[in-house]
Structure I
Amino acid sequence: MVFNPLPGWGWAWDIVAFIISFIVIMLLVQINARIEKSGALSTTVTRKVIHTFAAPLWVLTWMLFSGGIFSRWLAIIVPLIFVLQFVMIGTGKSQNEDFVRSMSRSGDPRELLGGTLYYAFLMVVIGILWFYVPPDGNLAAATPLALIVFGCLAGGDGFADVIGRKYGGDKKFGIGGAEKTLAGVIGMFIGSFLFSFVLVFLFSIEVATFSIVGLLIPILIVSIVSTIVEAITPKGLDNLTITIVAIIVILILPYLGLWPYPMFSLF
């Protein structure tokens, strides 16, 4: 949704949208940190809550931006701030107990330099290349690529861990130290498909070309391939492999006649 309540002042509204976007993500982190500190939920759960909802919530805030030339660049400042914070905290140059509490399994700040950092960095890259509208805000040239990729990265991987831990039992498999379960694999597929579908549906309210029916097969294909890749990915590399493979699959879809959208929105 290209939203601009200040006609002719899109850049000014984009600054407001950036502030709202940053507050939304910070609230997610801070609330989960408080919950973990209270003992109501473990770090394992709060970490996955953030993993599951950070990227989708950030993407939804894209609808606040005007779609102008500065929209994309102001939007990506949000995950870029987190990238810098994770590096500073992980290298010991800064301290933030809330970040460590809510996003590390062990309580070691250096853990933020692993999958957590990859996640935020990938948000920056995807935002640069696939912010859903081009710099002129032309909705006819919008692309849903980022919505599906984030659906798999966030929703899929998040569901895989939570469902796997709860229903996976003792029968585990995996390579490179990874511990996967059949329940987790099923959770990965369900989360990928569900989050991708919901994100596309919400954006389709404004972007008429985002056909839910037309995108069912692409979403299904990307979800299946991402699920397979997640199941055979070594420990700690899921965020990278899921994202890269999801993008590659979507890049192939036009050759199968299944992707009638622009491939990039930067140009």
Structure II
Amino acid sequence: MNYHLNDLPERTSKPREQGYTMVMDKGLSIRETEDFLEVGAPYADIVKLGWATSYVTPNLKRKLEVYKAAGVPVYFGGTLFEAFIIRNQFDDYRRLLSEFGMEYAEVSDGSLDLNHDQKLEYIRTLSKEVKVLSEVGSKDAEKIIPPYKWISQMQTELEAGAIKVIGEAREAGNVGLFRSTGEVRSGLVEEILTKVPVEKILWEAPQKAQQVWFIKLLGANVNLGNIAPNEVVSLETIRLGLRGDTFTHFLDMDNVDEMFKPAKPTGKPGTSMPRG
């Protein structure tokens, strides 16, 4: 950091298991990627090339090399996995991961009606080759999954070999964990947390208000995802209580109140105070 401030929450260090910031790259150019990494690399733990943007991104291998040189791992979005599965090209997908030297893969069924046992089998197979992030929840706003099912799927997907489970929200943050307004389904989140370890969950939270909600609930080292590249530094200040939304959240307010108590008058009774 550029200077010292007291009483900041302690952030975990990279490479970290908790306190992840997952960044959503929706088609940055190589130059834009370099610009993002110049300031964002210290705070970005992993980057997702959103949905199937990797299929149409020019100079993909060069772009992946830029990320690798900065020490930031990358993975293809879950919708690309689903695009291969619905075309019966799972082995082609595995070869794709190998060809591009991917260390991570996302397994999801947000757009595809996939049998859950089959999804678990895909996780088991891929987890022998790469680190698997599995996504739970639907991209269909009309499809409401009850809490018990979220919990069951998260638990079984972790048991199948996923290193983390992702709570679905889409890039807009208006499905899955959230209502169409972007409001957090707080009861769902709190119920999930009774059964699934917090360090194993990566909450997609692209909107600032959503990020603030999770940080206030779970602390500076909550795992958050679908963060826009130009919001990564901003998110770090929210995590540290250095933006108005969390400015007093991590402080001992008793000490703050004591510090800012009005000064007591020093004059004796019956005498006038010195004029300024």
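With helix-only ellipticity at 222 nm (-39500 (n - 2.57) for each DSSP H run of 4 or more, over all residues; to 500) coming out at -20000, pick the structure among I, II it was computed from. The correct label is I. Calculating distance in nm of label points 7 Å out along Cα→Cβ at positions 47 and 71 for structures I, II picks out I as the one with the greatest value. If volume of the Cα convex hull per residue in Å³ is computed to be 123, which of I, II is the source? Computing volume of the Cα convex hull per residue in Å³ on every structure in I, II gives 123 only for I. Given a computed value of 2.4 for distance in nm of label points 7 Å out along Cα→Cβ at positions 55 and 255, which structure among I, II does it belong to? Working through the options, I get structure I. When mean count of other Cβ atoms within 10 Å over residues 39-46 is computed for each of I, II, which one produces 19.2? Matching structure: II.
No value in this document is a laboratory result; all are computed from the given coordinates. Everything quoted here is computed from the prediction, not taken from an experiment. Cβ atoms are built from the backbone, for glycine too; each structure is taken alone.
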